[in-house]
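Asker: Several structures are given next for inspection.
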Structure P
Amino acid sequence: MTNPFKAEGEFIKGNLHTHTTNSDGEFSPQQAVDHYREAGYGFLALTDHNYLTEPEALSTDGLVMLPGEELHQGKGELGQVHHLVAIGMTEHIEIPPTDDLQEALDYIAPRCRFAFIAHPYWTSMTYMDILGRTGFIGIEVFNFTCEAGIGRGDSGSHWDQLLARDRILYGFGVDDAHCHYPDSLGGWTMVKVSERTPEALYEAILAGNFYASSGPTIEDVTIEANNVTVRCSPCQAVHVIAPGAGQGTTTRRLARDGGPYTQVTLPVGEAWDPIRIECVDERGRKAWTNPFRTR
């Protein structure tokens, strides 16, 4: 997997999961665009439920728009309907009725640039619902409205269950904003691009050149000589997460130090593969790298 912190270009901030009055959101499409542009975002996808909101009709003033939809087909181990986010289609995707998640993904995949699993914790998905499925590139590791609404926004354990079984997926941070209560501007994805265009964003995301955040900024990650060095905005803790039993470490072992940290070097065990990094600020907000192969 690539290291986005070593790639050429700049990180730009964006949200890949947002709702408007074209489904069950409070904001009109233009209000949503204005909201994110004024907050300094560089890109946005309006992903209304089973509805393609056309970006071309909107006044974006430099905000890069990606077409998207949230789609619902396929049932899980517990009988629940899955939620899938598709990005980069040219027309509305109407999935033929099915209770089979793989059938739904097989239909979606060739009709968009990429897809990911929405809020697996909120939807009570199990790792068995996801393991072995193809046609998507990742999951939402953090969904702000799920966190703000019911405290189930962080799907890190779902991610690790899959990584432990060598299912390497990307982790996205999103708002899933509906704006009926304060559920926007709390989760985002930072993508490293060489230019601010839809095509550059698609290529960077497909290559894994991004990280997710609900607050902290990650500036650099270097892995060499069985160590990982992380540079970030001031954080109270930095975790090296490995999926195997008892694997991983954290700056909290350095109790004599106590943070905050802006640069830290931590050991990486010989058997820790893959690993991912979490940075946690003083408010408990996190940033998540995608997994890194260490061997």
Structure Q
Amino acid sequence: MDLALLRTFVTVHRAGSFTRAAALLGLSQPAVTSQIRTLERQLGRPLFLRQARGVTPTSVGDELAHKAAPHLDALVEIAEFGLDDESSLRTLHLAGPPEFTTERALPALTQLTGEDGQGFALRASFGHAEEVLEGLSAGHHDLAISTARPRGGVFTASPLCDEEHVLVAAPHWAEQLGTVPLPDQDVEALESVPVVEVHESLPFVSRYWASVFDTQPTASGSVIVPDLRAVLACAASGAGLAVLPRYLCTDALKQGHLVTLHEPPVPPLRTYFLVVRTGTLASPNIARAHEWLLRAAADWC
């Protein structure tokens, strides 16, 4: 079986699209389509179901990818770095949400980059769950941190840690509300406080309201900034209430820049997952970083 055809097949399987695979391989889309058809003729079985937007692997396609991808990755690694494991500094590509990756994952991984002369170069990129998983599938990243657990056999996902969400505001808003932390039945009092959020849809506030108060917020966002660290800064400056991960606002709470407005018996949680392409943990640097992050995360919860 032609290895070039297998490489094209694995790239299409990971990318979920002939078009994206062609861009990754530096080929034309017709060339990619032709190679997949050739491989399907050789095997006598269809490997993908063509759809309006991309392709979906058949059961035969998934089985072939599961068997072939780790070996192809190993061959690519040998071609890029040679047989001497100590001759080159490997590069690890990590992707995840900007705040969590910056505050948690990167400080942990940088401890590995020069450890015992066996470290690796590190490259990071940021994005929401859909973006980082698409990039991981396409081969742009080695590891991804995602708030959504991926389905299917393309990825292997491990729970990393849970993030507790806290309803906070600057002290003068707490004084204006009176009793703080507020009882559940006084949720209407919060309607007078402006909202600081990362998006117009109020994802953090809406999730908190639904989980804790069994309702939806009626206010719209007064300040919308696409980074939780900016939300923290705006809330601490008095712009309004915000729902933030506890790890991100612990110092501001200790210093009195923020006050907890509500303390539910069971706080809302969000789970982070550490995701790799299935089979790539055979690569030593990916496996080492993966294990290191899982161990470090035990102290983050």
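Asker: Taking distance in nm of label points 7 Å out along Cα→Cβ at positions 194 and 274 as the criterion, which structure among P, Q has the greatest value?
Answerer: Going through P, Q one by one, distance in nm of label points 7 Å out along Cα→Cβ at positions 194 and 274 is largest in Q.
Asker: Any idea which of P, Q comes out highest on distance in nm of label points 7 Å out along Cα→Cβ at positions 250 and 266?
Answerer: Between P, Q, the highest calculated value is found for Q.
Asker: Just checking, which of P, Q has the largest value of mean count of other Cβ atoms within 10 Å over residues 210-217?
Answerer: Once mean count of other Cβ atoms within 10 Å over residues 210-217 is worked out for each structure, P has the highest.
Asker: Given that distance in nm of label points 7 Å out along Cα→Cβ at positions 50 and 98, derived from a single structure, equals 4.1, which label among P, Q identifies that structure?
Answerer: Q
Asker: Of the structures labelled P, Q, one was used to calculate mean count of other Cβ atoms within 10 Å over residues 2-9, giving 14.6. Name it.
Answerer: The read-out was computed on structure P.
Asker: Quick check on the output: -12000 is helix-only ellipticity at 222 nm (-39500 (n - 2.57) for each DSSP H run of 4 or more, over all residues; to 500), derived from one of P, Q. Which one produced it?
Answerer: Working through the options, I get structure Q.
Asker: For structures P, Q, which has the highest computed value of relative contact order in percent (Cα under 8 Å, 6 or more apart)?
Answerer: Structure Q comes out on top.
Asker: Of the structures labelled P, Q, which one yields 21.8 when Kirkwood radius over Cα pairs in Å is computed from its coordinates?
Answerer: Answer by label: Q.
Asker: Please state which of the structures P, Q yields 16.2 when mean count of other Cβ atoms within 10 Å over residues 170-177 is computed from it.
Answerer: Q
Here, each number is a calculation from the coordinates, and none is a lab measurement. The shown structure was predicted, so the numbers you read here are calculated from the model rather than taken from an experiment. Cβ atoms are built from the backbone, for glycine too; each structure is taken alone.
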